[in-house]
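Some structures to go through are shown next.
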Structure P
Amino acid sequence: MTVHNRKVKIITLSVDGIQFECQVQTWNMANNTEDGERFYSQCPDGEFREDAEPDYALELTFYSDWRSDGISDFLWSHDQETVDFELHHHPDIAAEHVQWTGQVKLKAPNTGGEARTTEMTEVTLPVVGMPAYTHL
């Protein structure tokens, strides 16, 4: 197989039905699931592994937006709510367009920053269970 590469350029991100991709600078669908635990007993075939529960998170860095329809205001106004999300990666490339869907628990982000710099916000939104992955 030959090498194939692509730059991260365009996504669509819907949280609770609201589009926020234009505020996003960096995103990551993090798989934090542990490998599970190994157990042993005293018999010859007495080894087994207990799988860990899925642990995913949507990590976002975005340009803060405190307008009434902005992402910063939205997260603070809906702190601790569980809502649907939909993330499309490479939506402009038919052969590489993939999607993750599921639910995230919203979290009000930390705010503030250094004087005279662009206001940025980082937030990690825990995914409920394992997100559904689809190749479109």
Structure Q
Amino acid sequence: MPTEPAELAEARAHLEKFEAKMRTPDGLVHLSEGLALLEDFRTGGASDRFAEVASNLALAYAKKVQIEVESLISREPSIHLEVFDHWRKVFAEFDQSGFTLPQEVINARSKLWGRTIDKHVKLMSPSERKDLLERLQAMGDE
């Protein structure tokens, strides 16, 4: 059985640091580094075994994010925009890395977005809502 490459061990180390600091911008840096290293394994001609290990690691950490976001949603009636923005960036890292997110993770992201957007739309004046709706419709036409 081949020994795990050093780059894969480095990816694991970054992801462990991400998990420890998941709620902070510091953690986001480690997620980005870890996923980039895993993506290199998945697309860079590594053995099928190590490519599968890389995909499984990305999936495991996506599920950890899902659990954290679902916990946040269940205990917080209102999500602050700064908190929302952090988790938006976390999900964006997974999207940018090219790993496919399972439906449960996508659903958690959608719940977070829905909870946050609902709160802020309710705070808007009718003219602000109309403007937002017009901008969203224009985006749909593009």
Structure R
Amino acid sequence: MNNHITASATFYFKGEKFSPAIELDIDQYMRTSGELPALYPLLARSINIDPYSYEYEMLEAEPVLFSKASGLIAQYLEAGILDFDAFKIVWTETQALEKLQAIALENLDVADIEQQPELKNALLQAYQLGAGEKQTT
């Protein structure tokens, strides 16, 4: 799965237009932190703006817009707005289902758990239960 998206913002400072843009590998962020990175510092760094400058303040005053999405994340982008929370839920479940499919194949000789919804649901519930228990300890 390759989920990429471009984050950008446009602002003006002293009559000059700035349009920093960065491409993000969303899968990398999901695997490491499960969250988007702080976008304004990355955008500022991409055009060499000091975070303690007036230019940076002007950048922060503008919304970050998203474009050029590829992969699953493209389904959660509309008119420059990213529904990251909805994407995160589906991405997490998709990752779990890939692991569960491997378990079903290895232990039950089930090549496609999508064809057995009861098994899929049972495995997913067990996975979620285990994930919840790990978080509370």
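Laboratory data are not the source of any read-out in this text; all were calculated from the coordinates shown. These numbers were taken from a predicted model, which means no experiment stands behind them. Cβ atoms are built from the backbone, for glycine too; each structure is taken alone.
Numbers for the structure displayed
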item	result
Value 2.3, calculated as distance in nm of label points 7 Å out along Cα→Cβ at positions 18 and 74, assigned to which of P, Q, R	Q
Among P, Q, R, which structure scores highest (criterion: distance in nm of label points 7 Å out along Cα→Cβ at positions 42 and 82)	P
Which entry (P, Q, R) yields the derived value -27500 for helix-only ellipticity at 222 nm (-39500 (n - 2.57) for each DSSP H run of 4 or more, over all residues; to 500)	Q
